[in-house]
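Please go over the structures that come below.
Taken together, the values in this text are just the output of simple stated rules run on the coordinates, not laboratory data. Everything quoted here is computed from the prediction, not taken from an experiment. Cβ atoms are built from the backbone, for glycine too; each structure is taken alone.
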Structure 1
Amino acid sequence: MPTRTSSWIPTQDEADGRFTVGDLTAVAHVSGPPDPEVVVVLVHGVGSSARAFSPVVDELARRDDVRAAVHALDLPGFGAAPRTGRDVPLEEHAAVVAAYVRDRVLAVLPDDAPAPPVVLVGHSMGGQIVGQAMADHPREAPAGVLVGPTADRRARTAPRHGLRLLRDGFGERPRALGTLAVDYVLRCTLPYYARQVRRMLGHRLEEVLPRVPGRVVVLRGRDDPIAPHAWARELAETAPHGELREVTGRHHAMDSDPGALVDAVLAAARDVGQVAR
């Protein structure tokens with residue numbers, strides 16, 4: 001965990017704000033009750049933003065079986081977060097996420113209130129960041145759902161990954177493609193996207209997950225060409241407390257099957273205490 005102090009600046013919507021650690025600033029979009037039974041932290045993929053998780057946020061708001069507080073993050077340099085001025089390793093993204101949980105989730109609880117289980121949900125490169133946070137910062141990241149995690153070791157070159165991305169695009173829903181197009185080009189910028197793709201391809205998630213003490217759910221769409229079954233199964237088997245789930249859809253499973261993703265989140269939340277024991 002970084003020793004640098006963090007700061008929080010609310011935006012016009014006081015529930016949202018800018019969270020800064022050192023020279024890196026993330027933006028958090030917060031919703032849900034002040035006394036949640038579970039806290040869900042959403043971490044988007046490369047080039048994307050918190051908007052990619054809108055179907056999951058809506059699904060959690062509709063559910064009457066759980067009171068969930070949702071913290072959807074725009075990572076440094078992505079979405080509404082300010083540009084960084086430098087390339088950011090995935091380990092630093094993971095440290096920012098963990099610092100956010102520490103300072104904006106756990107530290108703001110009333111003194112006599114039990115801490116609700118915290119589940120981090122990461123999509124694509126966000127799955128790598130969540131896995132890294134779980135290994136490096138287990139107190140802040142006790143459970144995680146990795147949705148279509150990259151980068152399959154059988155396709156760790158830009159041309160191979162790009163081909164899989166192109167194949168996936170032909171079957172994705174228009175909402176997902178439209179969101180990505182705006183975020184990639186206008187909000188993230190293509191140069192930063194390209195640098196972060198190199199970071200993504202250089203990260204070895206299969207070497208990180210064996211160090212994770214918490215519950216890991218690897219979740220993929222059954223027709224996902226970016227995170228194929230063999231890769232997802234390998235990751236789930238590598239984690240000491242890993243599980244593989246397959247749901248309807250392709251790489252953006254949060255668009256095609258948000259209900260099944262929320263079910264996985266709630267199952268992971270229930271497992272937090274059991275794994276700790």
Structure 2
Amino acid sequence: MSAAISPLITANELIELNTTSKIILVDARTGTNHFENYQKEHLKGARFVDLNRDLTTIPENPANGGRHPLPSPEAFSNTISSLGILPSDHIVVYDDKNGTNFAARFWWMLRAVGHEKIQVLNGGYQTAIQAGFLTNSGNETFEKTAYPSQKWELALADINEVEKARKNDQNIVIDVRDKNRFDGLTEPLDLIAGHIPGAINVPLTENLDKNGLFKSSEELAQKYKSIIGDKKDENIIVHCGSGVTACHTLLAMDYAGLSIPKLYVGSWSEWSRNDREMATKKSE
């Protein structure tokens with residue numbers, strides 16, 4: 001499934017677009033008191049989205065789908081409707097981590113239900129502020145819509161498919177977490193440190209340049225083509241800790257002009273809780 005527009009937009013492009021077209025901004029910032037921070041200041045017109053409330057169905061046991069499994073497409077359609085979004089709307093989503101947190105997840109989810117006009121702000125919130133985008137406080141007012149119920153159109157992989165893929169040299173399983181987590185040296189979020197045996201580590205931070213902006217599409221294309229080689233699109237699976245930051249790499253690959261690989265939403269948070277084989281740097 002291809003998009004008609006780039007998945008990324010710069011702050012200057014956003015300012016120009018905001019003066020010439022109707023857009024809907026979505027604030028997906030994270031951190032402590034993120035909703036209070038939104039109410040204190042946000043890009044003017046931006047509507048707030050919350051990972052745990054809007055982009056996830058939190059399970060009783062993370063062994064069943066990981067820490068941040070997807071909601072049903074129907075539930076997500078309700079969320080989109082509550083944000084006042086229609087299928088024809090042009091959406092720009094931002095966070096304060098340049099898409100490494102929730103903005104890329106929201107982008108993937110909208111793309112996955114077939115929404116084409118969705119972009120992530122390259123550089124995040126601060127780049128818009130620095131470029132002079134106006135801010136507002138409090139809550140924005142807008143009318144709710146009735147976004148039609150969809151299905152997930154982008155490819156997903158479950159734990160059993162990953163189990164098979166990791167043992168097949170025609171497949172590639174990419175882990176985007178930082179190297180210390182992959183190597184099993186530290187684990188700040190899940191119960192056990194390590195990685196899925198057979199997976200390769202390509203930290204999502206490698207998608208960004210020294211200024212925290214996405215590298216050029218040409219540079220990203222060269223990088224991921226060298227990693228993927230001649231693997232078929234359907235044989236590429238990307239994961240992280242809980243299916244959120246993996247979307248940053250899916251975004252980078254889409255920006256590079258490559259097909260969007262399969263997302264393993266359960267990721268390490270599910271795998272490590274299911275008595276599956278695990279590896280660390282020392283064990284390999």
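Comparing 1, 2, where is mean count of other Cβ atoms within 10 Å over residues 79-86 highest?
Details: 1: 16.2; 2: 18.8.
Ranking 1, 2 on mean count of other Cβ atoms within 10 Å over residues 79-86, first place is 2.
Thinking of 1, 2, which structure, once helix-only ellipticity at 222 nm (-39500 (n - 2.57) for each DSSP H run of 4 or more, over all residues; to 500) is computed, gives back -8000? Don't skip to the answer; put the middle values down first.
Numbers: 1: -11000; 2: -8000.
It traces back to 2.
Using relative contact order in percent (Cα under 8 Å, 6 or more apart) as the calculated read-out, with 23 as its value, let me know the right label among 1, 2. Before the final figure, lay out each step's value.
Working: 1: 20; 2: 23.
Comparing all candidates, it corresponds to 2.
In terms of volume of the Cα convex hull per residue in Å³, which of structures 1, 2 is highest?
Working: 1: 118; 2: 128.
Top value of volume of the Cα convex hull per residue in Å³, among 1, 2, belongs to structure 2.
Ranked on distance in nm of label points 7 Å out along Cα→Cβ at positions 47 and 143, which label among 1, 2 comes first with the largest value? Before the final figure, lay out the partial values.
On the way: 1: 3.3; 2: 1.3.
For this comparison of distance in nm of label points 7 Å out along Cα→Cβ at positions 47 and 143, the top structure is 1.
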